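Pasting the structures in now, so scroll down.
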Structure 1
């Protein structure tokens, strides 16, 4: 996989109920996204990329479509990015 924008995944997770916009909003601890594939991982045809968890059944289809649009796949192998970019003292 070539690209997966973290901020957009976070916003989608929030919209599923895993986060809040205002401090008065409630957080659903059972909501969120489990990423099975990350940038640099090999993806085989038919492989599960992620799991979406939410108690809001009316948004499941649109959430799946949004997440599918975020994944950018390519045919050639790419190097996994470094997890830690640097340490500042």
Structure 2
């Protein structure tokens, strides 16, 4: 995740953007850890893990659909590709 963000954000905003995304990532992780015991108690383990599996599949589809390949490209090429 951290390597991807360092390649996707333009140089002029990279430090602030990665810090903000790190904060959002930590907040979401905290929320998941806070809600997980309640989900297990309310829905049971099968539905709880099915929900997490669905989110994982949706995330994979999003990555395949929207995240560009960065291998072998310079930061300037990536910025030009992503700014459009």
Structure 3
């Protein structure tokens, strides 16, 4: 799993969560996580989200097929995130 935690260097020490997993990023976005940054790392992109205390459980639910999101909202989020990738 290509995920990790990082500290935002803005003095406020806001916790951030990073992932290179496109569909996890779409899921997090669809469930209300704030996308803080989209950073290039070579040819790949890293999605940086504002972290939440429940993030570990949310990620485990996603990978354990225990999470539920509205299918049309997830589909729309996938389209939006692909557009973001191609226009970044």
Problem - Among 1, 2, 3, structure where helix-only ellipticity at 222 nm (-39500 (n - 2.57) for each DSSP H run of 4 or more, over all residues; to 500) as derived comes to -12000 - result: 3
Completion exercise
If Cα Rg over 2.2 N^0.38 Å is calculated for 1, 2, 3, the one returning 1.42 is structure 2
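Quick note: the coordinates plus some simple rules give every number you see, no bench work behind them. The model shown is predicted, which means the values in this text are computed figures rather than measured ones.
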